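Colleague: Pasting the structures here.
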Structure 1
Amino acid sequence: MEKLIIEGGRPLRGEVKISGAKNAALPLMAATLLAPGKHKLRNVPDLRDTRTFIRLLENLGVKSERTGDLLILDSTHLVDAEAPYSLVKTMRASVLVLGPLLARLGKAKVSLPGGCAIGARPINFHIMGLERLGVVCKLEGGYVDAHVEGPMRGDVIYFDIPSVTGTENLLMAAVLAEGTTVLKNAAREPEIGNLIDMLLSMGARIEGRGSDKLIVHGVKQLVPANCTIIPDRIETGTYLIAIAATGGSGTVTNCNPAHLPSLLEKLRSAGLRIIETADTINISWPAQPEKLPVLASVDIKTRPYPGYPTDLQAQFMALMALGSDICVITETIFENRFMHVAELQRLGAKIRVEGHSAVVSGRGMNGLCGAPVMATDLRASSSLVIAGLAASGRTEISRIYHLERGYENLVEKLSGLGARVWKEQDQEL
C-alpha cells in the first residue's frame with residue numbers, strides 16, 4: 001500500500017488542467033446499457049472508480065476500448081443482469097446499473113452498494129421510485145433483486161430529499177417506460193444535466209433540465225450515444241482551495257465556473273481575488289508586500305445544489321484552519337462526514353465538533369505543522385493534502401487509495417504547481 005509524502009510550506013503557482021467529472025462519468029457509463037451498439041464517451045477520467053465501473057459493465061457483457069480520455073463501450077450483447085458484491089463493494093455508484101438494466105432487460109440483481117463510510121445513504125428512494133413504475137423489488141442476501149411483470153409504466157414520483165443517484169437511476173429507468181413519468185423535488189446537480197444531455201442525444205424525451213421537476217415521456221428505443229463528460233467541479237474546487245491555503249496564485253483550466261457558484265462566493269468572502277472566464281478560474285491574493293495573507297474566517301452550510309457542496313466541505317475546513325478568526329461549518333447532507341477532523345487536529349488545526357457542526361478556530365496562514373495522518377474517505381483525503389501543502393515540515397498520508405478513486409494524476413498536477421509531493425510504499429501493519 002502506498003502513502004503520500006508532502007514537504008509543505010511552498011505556495012502553489014501556475015496552471016492546472018481539470019479532468020472529466022467522476023460523478024458525471026459513472027452515470028453516463030451506466031446509461032450505455034440502455035441501447036445496443038457502440039457508445040463514445042469523451043473526457044473520461046482514468047480513476048480507480050471508473051476502472052472498477054468498466055469491469056462491472058464488462059461483467060454484464062459490455063465490451064470496452066479506451067484510448068486516452070475516449071472510452072468506447074459496446075453494449076450490443078448483454079450476457080448478465082447481475083452486479084456482484086465483489087465489484088460493487090467499493091463503489092456507491094454501482095447501484096446506477098439498476099435502472100438501465102430494468103429498462104433494457106426487465107430484470108436486475110444488484111448488490112447493495114459500498115463506497116466511503118461517510119454516513120447512511122440508503123437506496124430507498126431508488127426502490128420506491130422503481131416500484132411506482134411497476135417494478136417488483138426484493139431485498140435478499142445483500143442484493144436488490146428486481147424484475148418487471150409487464151412493461152414499466154410512467155407515474156409521478158416525489159423525493160422527500162433530493163437524491164442525486166436516485167434521480168439518475170429513475171431517469172434511466174423512465175426513458176423506456178410507457179407513458180409519462182414526473183420526478184418532483186429531483187436533484188439539480190450539473191452531473192444530472194450531463195446525463196440528461198446524453199439521454200436526449202440518444203433519443204429520449206425529457207423536459208425540465210436544470211429544475212427540480214423532470215418530465216420524462218417514454219420512448220420505445222434509444223440509439224448509441226456520442227457525448228463528452230463535463231469538467232469535475234469537485235476537483236476544480238479542491239485545487240482552488242489548495243492554491244488559496246498555500247498563499248499562492250494560479251489558474252484552473254478546462255473547468256466550468258458556473259458549476260461552483262457557492263464556493264466562489266465563499267472564497268471571495270475569505271479575501272481571495274477570483275477572475276472567471278467561460279472555462280478558467282484565476283485565484284490570487286490581494287497584494288500584501290512582505291506579509292502573510294490574512295484569511296477571513298467564513299461560515300458554510302452544505303446544501304443540495306446549487307448550495308455549498310458536501311464534497312467540498314472537508315477541503316474548506318482545512319482552509320479555515322488557517323483563518324484569522326472563528327467560523328462554523330455545518331454538514332446537512334451526511335451525518336458522518338467529520339472523520340477528517342481528528343486527522344486535521346494532528347496537523348495543529350483547532351476544531352471542535354458540536355453535533356452536525358464543526359467550530360474552527362483559525363490559526364493563521366502559518367499555523368499548521370506536518371505530521372503522519374490517515375485518509376478515511378475520498379474527500380477527507382484531499383483535505384489532508386491541502387493541510388499538508390500549507391503546513392510547515394513533512395506530512396505523510398497513508399491509505400491514499402481513497403484519493404485515487406477521485407483525483408486523476410494528483411501528484412503530477414500538484415508537482416506542476418510547484419509542490420514537493422511524491423508517493424512511497426507504506427509499511428503499515
Structure 2
Amino acid sequence: MLRKKIIKNRKKLTDKPKITIKKDIVAPLQTVKGMRDILPEDWRYWDFILERAKKLCQAYGYRQIETPILEETSLFSRSVGEATDIVEKEMYSFYSKSRENLSLRPEATAGIARAYLKNGMANWPQPVKLFYFGAMFRYEKPQAGRHREFWQIGYETLNDPSSVLDAQVIQLAFKIFEKIGLKNLTIQINSIGCPECRPEYQKLLKDYYRNKTNRICLNCRNRFAKNPLRLLDCKEEKCIQIINGAPQSIDHLCSECHNHFKEILEYLDELELPYTLNPFLVRGLDYYTKTVFEICPETGPFAGLALGGGGRYDELIKILGGEETPSLGYSMGVERTVQEMKNQNISVPPLFTPKVFLTQLGESARKKSLKIFQDLTEANIKTGESFGRGSIKSQLKVADKLGVKLALILGQKEAIDKVIIIRDMKTGMQEIVRLDKVIDEIKKRLKNI
C-alpha cells in the first residue's frame with residue numbers, strides 16, 4: 001500500500017505541467033499622439049474652405065507655392081527666433097543619416113522667404129504675391145482645434161512697404177471667413193514697432209517687470225531674460241493680471257511706425273472692417289515688425305482665440321542673407337476654422353452628389369457598364385455606381401440612399417439589344433432608350449427635374 005502511494009506521488013512530481021499558449025493579441029495600430037486621420041466627412045469642410053480661399057487669393061493676385069515639409073533647422077532658429085517657444089520646445093528636429101540638422105516645418109513663412117532668395121524672386125515683378133496650403137508640425141499639448149500636425153492656408157506679399165498692403169492683407173483674410181459663412185468675427189490689431197523704436201520699448205517693459213518676476217510663471221521668467229516682448233503673449237491667469245498694467249507698444253512708436261499704423265487704421269475704417277486695438281498683441285514669432293493682427297470669434301467656445309493671424313516681417317529676408325525686403329503675410333488654421341464652422345452650424349455640401357446611378361446585372365452588362373460610366377463622367381454627369389453588388393434591388397437601395405434623380409438599369413438583354421432602362425427614382429416610371437442616345441436624354445431630363 002505504502003509502495004503504491006510513493007509511486008503515485010513520484011508520478012505527480014515527474015508529470016510535465018500543461019502549458020497554455022495564448023496567441024498574441026495584436027492591438028489595432030493607433031495614430032501618433034497629436035496626429036489624426038482626416039476622414040471624408042471632414043474633407044468636405046476642408047475642400048469647401050480651400051476652394052473659396054484659393055479663388056479669393058487668385059482674385060487678389062496671389063499665385064500658389066509649395067515649399068518642402070523638411071528644412072534645415074537653422075532656417076527656423078534664425079527667422080522664428082531661438083528664444084521663441086516654437087524653436088525651444090515645439091519643433092520636430094532630428095539629424096539625418098548624413099548628419100544634417102533638419103526640422104519638420106512649424107510654419108510656412110520662413111520657407112517662403114528662403115524660396116524667395118533661392119529662386120531669385122527679387123528679379124520678378126514686385127511685389128511677389130504667393131499663397132499656400134499645407135501641413136505644419138509643432139510639438140505642443142493637443143487641444144480643441146489644435147493638433148501636432150495641423151494645416152494652414154496662408155499668403156505672403158514680399159517686397160512692398162506700403163501700409164495699403166497691410167490693409168489689403170487684412171481685408172482678404174476677413175473676406176475668406178465671410179465667404180465660408182462665418183459671422184461675429186473681429187480683427188485684433190497692434191503695432192510692435194521696428195528695430196529703431198522697439199529696443200526702447202523692450203527696456204521699459206523689462207523695467208516694469210523687474211520687481212514682479214516672483215509673481216509670474218516660470219516660462220515668463222525665462223522670457224524676461226531672453227525675449228521680453230513675449231511676456232505679453234502669456235495665457236496664465238496670474239500673468240494676464242500683470243500684463244494689463246504693462247506699458248503699451250503703440251505709445252512708444254517712432255514717427256514712421258506711428259504713421260504707418262495710423263494709415264492702416266484709416267484704410268480699415270474706409271473698408272468698414274470691424275477691428276479692436278489690442279495693445280498687448282505680439283504674436284509668437286520674432287520676425288514680426290510693425291503690424292500684427294489676429295481674427296477671432298466674438299462669441300462661442302473659441303471667443304477671443306485666433307482662427308488666423310499675421311503681420312509684417314520687414315527684416316526677415318535680410319536676416320536670411322538677402323537685401324532689405326519689407327514683406328507681410330497671413331495664415332489661418334484649417335482645423336480651428338472647421339470647428340468654428342461647426343460651432344456656428346454652417347452646413348457644407350457633400351463632396352460627391354451624383355444625379356444618376358448606373359445599375360447592371362450579369363457579366364455582359366457589367367462589361368458594358370464600365371464604358372457607359374466613363375462616357376457619363378466625360379459628359380460631366382455625376383454618376384454613382386455599385387459594380388460589386390449582385391442584385392438590381394441592392395443596387396437601387398444604394399441609389400435611393402444617395403438621393404439620385406435617375407437610375408440607369410442594364411441587364412443581359414439590354415446589353416445585347418444596345419439599349420438601357422431609365423428609371424425615375426421619384427415616380428418609378430421607366431423607359432427604354434438606345435445606348436447611343438442615353439447621354440442626350442439624361443441631360444434633357446435633368447434640366448426638367
Structure 3
Amino acid sequence: MPETSSDFKKALEIGRPPNIVKLFPNSKALIVSGKYIDRAVMAKGGAVTMAANGRSYFVIRGALQAAQKANAAIIIEIAKSEGGAAAYCGINLWNIARVVDSLCNELDITIPVAIHADHYGIKSDEDIKKAKIEIPSIFDAGVTSIAIDASHLPDDKNLLSNLELNPYVPKWAGLETEVGEIKGTEGLSTTEEALFLIQGLNAHDISADWIALNNGTTHGIETSGEGIQVGLTSEIHNAIEKYKVSGAQHGTSGNDSDRLREIASKTNTTKANVATALQMISWGLEVNDYGNAILDDEGNFIKVADEGVSEEMWAEMVAYANEKGLKGGNYKKLNLPFENILLGQSKEVRDRMAKRVEDFVYNMLANVLNAGDTAPLAIKAILEAGSHDPGAKSSRIEDPDNWTPEKIIERAATITSDKGPEGDFDD
C-alpha cells in the first residue's frame with residue numbers, strides 16, 4: 001500500500017528541496033531531488049523506474065496514478081526540445097512542477113516524485129551562455145533534477161561544457177550527463193568515451209547520478225528492430241562502476257518487455273525515459289504491448305474506438321497534421337496546439353485518456369521494470385539523511401591536476417569514436 005505513515009509526514013517535512021518549499025509552502029506533495037529516486041531504485045536492486053515525459057496534463061495524471069498504485073518512486077520530466085524556449089508541448093520547464101504539485105494534492109499522491117529537466121541540450125558556446133541564465137530559472141520554477149546533454153559536441157567540449165555549467169546546478173539536485181547522442185545503431189557510445197566523461201567530472205568533485213548512452217535505441221517510434229544493446233550497456237556500466245554512476249535509458253518507447261527486463265537485471269540502469277508511447281496511448285492509438293504505435297498499410301496511425309480522445313477530435317488532429325505535413329514521430333508537434341482543446345473535452349474522455357496511460361505505466365512499473373515498492377525506500381533514504389540532500393554517491397578519485405582544460409583537450413584527441421551521422425536527433 002502507498003506510504004501514508006508518520007514516516008511520510010516526516011519526509012514531507014524535511015525531504016523537499018528549498019525551491020519546492022518556497023513555491024509550495026502548504027503542499028502535501030513529496031517532490032524531491034532526483035538523487036532520492038535513484039537511491040531508492042538502487043536500494044531495491046534489479047529495478048528501474050520510469051521517467052515519464054509529461055508532454056501533456058493527461059500523461060502526468062496517468063503516470064502519477066500508476067506510480068501511486070505501484071507504490072513506486074517516479075520521475076516526471078520534460079526535455080528542453082519538448083518544453084524549452086522553442087517548446088512543442090503545453091507542459092514546459094517552467095510549469096511542469098506546478099502541474100505535478102497540483103495533481104499530487106488533488107489525487108492524494110503520497111509517493112516521492114522528482115521533476116527532471118531532460119536533455120538540456122548544449123550544442124554551441126551560445127547555448128552555454130543562455131544556459132547560465134536559463135538553468136537557474138527552471139530550478140526557480142521547481143525542477144529538482146537535470147540532464148546536461150552536451151553529447152552533440154566532441155568529447156572534450158562535452159566534458160568542458162558540463163564543468164562550466166555545473167556551478168549553476170544546485171548541489172542537492174539530481175544530475176545526469178550523456179555521452180553519445182541517441183542515434184540508433186549509428187554513433188554508438190564506447191567505454192573509452194564514458195570513462196573520459198565520468199573521470200573528468202570526478203576529478204572536479206562532480207558526482208553524476210546518471211549517465212545516458214547511445215546504446216542502440218532511438219527517440220520516437222522504434223523502427224530499427226535493434227533497440228537497446230544490453231551487452232554494450234552492461235560493459236560500459238561495469239567500466240565506470242567505481243564512480244557509482246547509474247544508467248539512464250533513453251528511447252525506451254518501442255523496446256519490448258523482455259529487453260527492458262534485461263536492462264533492469266543485467267545493468268546498473270535506474271531511470272528509463274518513456275515519452276512517445278505515453279503520448280500515443282493517451283490519444284487512444286493502437287500500440288503493441290510495449291507502447292510502439294502500430295501503423296496501417298498506408299502508414300497511418302490506427303485510432304481505437306472509444307479510447308483516448310473522441311473520434312471527432314482525432315479527425316481534427318489528423319486534419320491539422322495533414323495540413324502541416326506532419327507524419328510519424330512528428331505527430332508530437334500536435335501537443336502544443338491541441339493541449340487546451342483536449343482539456344476542453346468532456347470529463348469522460350479526459351478520464352479515459354489518463355486511465356489508459358495509468359494502465360500502461362502501472363504494468364511497466366510493476367511487471368516489467370520491477371519498480372514496485374520503491375517509494376518507501378526513497379522515504380527511508382530521506383529519513384536516514386535527515387535532509388533534502390543525500391549528498392554525492394562517490395568521492396573524488398581522480399587527480400584534478402590531470403584534468404585541467406589543456407589536459408582534457410589533449411586526452412580527448414587520443415579517443416577513437418564514431419559520432420554517427422549529422423542531423424536533428426532531438427525528441
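Colleague: For which of 1, 2, 3 does distance in nm of label points 7 Å out along Cα→Cβ at positions 129 and 209, calculated from the coordinates, equal 3.8?
Modeller: Here the read-out was taken from 2.
Colleague: The value 103, 87, 46 for Cα extents along the principal axes in Å was derived from one model only; which of 1, 2, 3 is it?
Modeller: The read-out was computed on structure 2.
Coordinate-derived values only; no laboratory data. Because the structure is a prediction, the values reported are computed rather than measured. Cβ atoms are built from the backbone, for glycine too; each structure is taken alone.
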